[in-house]
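Please treat every number below as a calculation from the coordinates, not as lab data. Keep in mind that what you see is a predicted model, and the values were worked out from it rather than measured. Cβ atoms are built from the backbone, for glycine too; each structure is taken alone.
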Structure 1
Amino acid sequence: MAKVTAASVTESRKEDHIRINLERDVQFPRLRTGLESYRFLHQALPELHQNAIDTSAQVLGKRLSAPILISSMTGGTESARQINRRLAAAAQAQGIAMGLGSQRAALEDAALAESYAIRDVAPDILLFANLGAVQLNYGYGLAECQRAVDMVAADALILHFNVLQEAVQAEGDIDFSGLLSKVEAICAGLPVPVVAKEVGWGFSPENARALAQAGIAAIDVAGAGGTSWSEVEYHRAPTAFHARVARSFADWGIPTAEAIQYARQAAPELPIFASGGLRDGIDIAKCIALGADIAGLASPFLRAASESLAAVDEKIRELKAQLRIAMLCSASRDLAALRNAGLIQQPAAPPPARG
């Protein structure tokens, strides 16, 4: 019988997460991102040539061709290695940013580090290493954060906050006490920027303000309305009890549109990353207009990467085309103009019932 180790448990969980996201309906059943409540004031006379529109963005010292981030997803398994390399190669070709999935698996088992290694195919991209913030209460510190950054030659480190996901996991790490001071120590000691990222339930204004004061360099709001990780955990629950508990939180969280505005108001000087349920370039444009600096997508990229490198490249080109047209039709020459474009808020239609 194979020996069960912490690394093997983590690797198995990573494989479960990929499979469930691809095979199951894990979207929020009723709660939406809030982006559907906004529309642009259409400009029939934009006085712009579409080809003259500048979609480029400067984020944490790197120039991007568009404010698009391939959000952190996976690593630690063979299938994750192929996914990460396809994502990275496309990001390099298209000049956008990318985050890696949690590297805890590779810190537990060095043999898994290869599944995160993408610099050979993406030497120039803005790349984010990734660890769970809660691990700072389970023996991780500055040394482990530095190892995660060095492992992938990252430009910055994401510390992800996933309290609800950990709470509904049978094997979850649930001690989130005293975490802020430890985050502050990492921000002070690590030589690269540290980004605070939720995983799909958003940061409150109080959270965003506290993180900014702790020295966080950017906030990824990762609001509610897209993939619900409590739904993912529902599908991998070991007992009916755990499944019922996880499912009860299917519509928990702060919708993405609200989370962007909370973060922008609470941390006006920080770069704000918008993610959580974004599906196209119009969503990206809305996020920029609401106050974000860059917008991240995960599920659409995961599905494309499970198919081919060409599918990822096409998805990026599609997002860029949609963003550019949204900028043209809102008379936005560049992202600074897009931030001042007219957004109209309207009542949202009720979500469709889940079948």
Structure 2
Amino acid sequence: MEENNSYKVTLTIPVYNAGKYLRDLLESILKQTMDYREIEVIMVDDLSTDNSREIMDEYANKYSNFISVKLQENHKIAGTARNKGMEIAHGKYLMFADADDFLPENAVQTMYNAIESKNADFITANYINADEDGTLWTKPIFDLQKYTDFKLRITDYTKSFFVLNGSACNKIFRKEFIQSHNIKFLEGVPGEDAYFTTYSFMESENVYYIQDIVYCYRQRNQSNDLKSVSFYCSADYFERINRSYRAIYENFKAHNQLKFYRYMYAKNMSYIMYKFIDSTLLSDEERIQTLMNMHWFYELSEELKVPAAQEAQQMIISQIVKGNYEEAVNYCKIIADIRTYVPKQVREDMSRPDADMYQKIAQYDSEY
């Protein structure tokens, strides 16, 4: 590589105790159809206690475009690491990857070509889940027949909304655009990339979706024995996600985009409700405190006229809004027991609102 400013893309990787998977990601970068030397790879270690740091240093010593950075204190969530990567990035465009995932061989070239040809602020693309051993699932996240390439619009609450997932990992951003609007990831909370992505969308004028699969999202411990990370969400996690959701809501409100937010809220409401239901780490006291803290969030269901995805969810939300937290917790326990008997794909489908629910939301669009 001749000069730093010749990098086409900077790819930032937050790393925390990912030694089991990190090599897979780094090797997938080296195998890219784009010359890997045109990709700046910034690995940011969040004080890992396994061998992640050694792997980072190994690749940084071997390849001049691989940079190993160590944060001075543990931040638990990837926002600080991603912001650090953006701060020192030399590439014209920014991409992000989680240390336990991996990339198809044409991912970076595909994203680079798309954002260059469309002169876009950012591009969002299709992606696919993989089992923990790296075996790809049979279908990508977005239906290839239903969602072909198109330009996203903030006033499109159906098609654009469905493909604008919160992750930063299936996207490429123009660095100049991000810097000009001073867009940052939230720090210290989960959902930091949803804030970053939606903030970018509200500030952008030129965003496209492409149907190419550019990212492989490893589902760690997702076998049918229920060892999903959702089952290990602590009270601290819910306290942090509450702060994240508040920031996202306030940002949409400040941009006068509550109409679009209503659809995002519906998705988030289902997502966090089932994480809460599935978690095995919470005591009854912690569950009640969590619901009290998030009362404002579930109250939005009525204020924004967004129904729950299923009747069982609606029963729980009604009790939360009324302040009947113990009753809500009891309902959650019943549903949690039922979910232990259903396949993982069914559980995942339950966490997503269906088309009928979005149609119900649309009935009240004119009020916002």
* Structure fact -> distance in nm of label points 7 Å out along Cα→Cβ at positions 32 and 176 gets 2.7 when computed on, of labels 1, 2, structure 1
* For helix-only ellipticity at 222 nm (-39500 (n - 2.57) for each DSSP H run of 4 or more, over all residues; to 500), the calculated result is -12000, so let me know which of 1, 2 that is. => 1
* Asked: With distance in nm of label points 7 Å out along Cα→Cβ at positions 72 and 152 computed per structure, which member of 1, 2 shows the largest figure?
  -> 2
* Compare FRET efficiency 1/(1 + (r/R0)^6) of positions 40 and 88 (r between Cβ atoms, R0 = 25 Å, to 0.05) across structures 1, 2 and report the one with the greatest value. => 2
* Per relative contact order in percent (Cα under 8 Å, 6 or more apart), the highest-valued of structures 1, 2 -> 1
* Thinking only about distance in nm of label points 7 Å out along Cα→Cβ at positions 144 and 344, which of 1, 2 has the largest value? -> 1
* Structure fact -> Candidates 1, 2; distance in nm of label points 7 Å out along Cα→Cβ at positions 48 and 312 computed = 3.8; producing structure is 2
* Asked: Comparing mean count of other Cβ atoms within 10 Å over residues 256-263 across structures 1, 2, which is largest?
  -> 1
